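Read-outs throughout are calculated quantities, based only on the coordinates presented, and are distinct from any laboratory measurement. If you're wondering where the values come from, they're calculated on a predicted model, not measured in any experiment. Cβ atoms are built from the backbone, for glycine too; each structure is taken alone.
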Structure P
Amino acid sequence: MSNRPLILLDVDGVLNPFTRPGKAWQAHKCACRGATYNLFLNPEHGPQLLALAEKTGADLVWATTWEHDANQAIGPLIGLPELPVIEVTADDVEPPGACFKTPAVATFVNRRPFVWFDDDLGRADRLWLKDHPNVGAFQLIHTGRRHGLTDKHLAQAADWLAGHTGEVASGG
């Protein structure tokens, strides 16, 4: 079992903000589960995320409702290789007040430290994860769905991961 930390990536609201925040974001039409969506993606995000993973010894993982479609539709447009996928749309029971993806993430992480970039996480998710026996150290990084992933979020992840490289820990 690897004990490398994880960087969990959502798509909508993180890599694809709900409004175009600047010129760096390019318009794309992407398919997911047979439907086509209009997205704004920043091609700088792929290299930035790869650099973050390399610098911190972390593994990048999709944690998005795009699931496996993220590897075909999103990754190539921003320069990411095929990544592992957390299947988040399973019939898991949604914790009260928490995001429906949270149980699948808890199952996947297997006590590895992780940062999770998402626009739909809050106190209920933090508390649920903190009390889950399969979850160790983690940092939830909330991105504003209108602005998506920023340099500030990447720096926050780098700082947190610097203190959690290669450990299997507890807490939250």
Structure Q
Amino acid sequence: MPHHESPVAIVALSAPARTKPSIYPEPFASLMAGREKHPLGDLFGLINFGVNLTRLLPGARSALRHAHSKQDEFIYVVDGHPVLITDHGDTPLSPGMCAGFKAGTGIGHQLVNRSHQTVVYLEIGDRTLGDSVMYPDDDLQAVFDNAGKWVFVHKNGTPYPAGT
């Protein structure tokens, strides 16, 4: 009988939340207050794509508005009523709705919880190395390096101080 290091199945919200709320450098990391990610894909040892069950408290946002060069993303709303903000404007979402963000389009996107109830959604994305992320509203860029780590720099290329 094979040894399983990961569970066979779990109740998604019982998965431990990430211990670090954001990998953004400051001042951007603090803007992610009220967001809680439960990394489901990592729990099962998935390496080609990530899956997070994410909770947004009232007033919280999923991320800074951003667009990936190589990594596709997909979201599915489980509970609550977030607003999807893209280059095309604001789109109210409700449970059962989904949206996809094709890599390389340059279309920035984020979810914001403008309601008074918690929002819960699934986010799925691939982990293509060499990806870069544009943040159209902020002085920030990111590159997913060949070691699988995100590196953040200002739009002029100056690195953010380590540990911020």
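Have a look at P, Q and say which one yields -7000 for helix-only ellipticity at 222 nm (-39500 (n - 2.57) for each DSSP H run of 4 or more, over all residues; to 500), as calculated.
On the way: P: -7000; Q: -500.
Only one of P, Q returns -7000 for helix-only ellipticity at 222 nm (-39500 (n - 2.57) for each DSSP H run of 4 or more, over all residues; to 500), namely P.
Any idea which of P, Q comes out highest on Rg/Rh (Cα atoms, Kirkwood Rh)? Greatest value across P, Q: structure Q.
Of structures P, Q, the largest value of relative contact order in percent (Cα under 8 Å, 6 or more apart) belongs to P.
Of the structures labelled P, Q, which one yields 0.55 when FRET efficiency 1/(1 + (r/R0)^6) of positions 45 and 61 (r between Cβ atoms, R0 = 30 Å, to 0.05) is computed from its coordinates? Mind showing how you got there, number by number?
Numbers: P: 1.00; Q: 0.55.
Value 0.55 for FRET efficiency 1/(1 + (r/R0)^6) of positions 45 and 61 (r between Cβ atoms, R0 = 30 Å, to 0.05) corresponds to Q out of P, Q.
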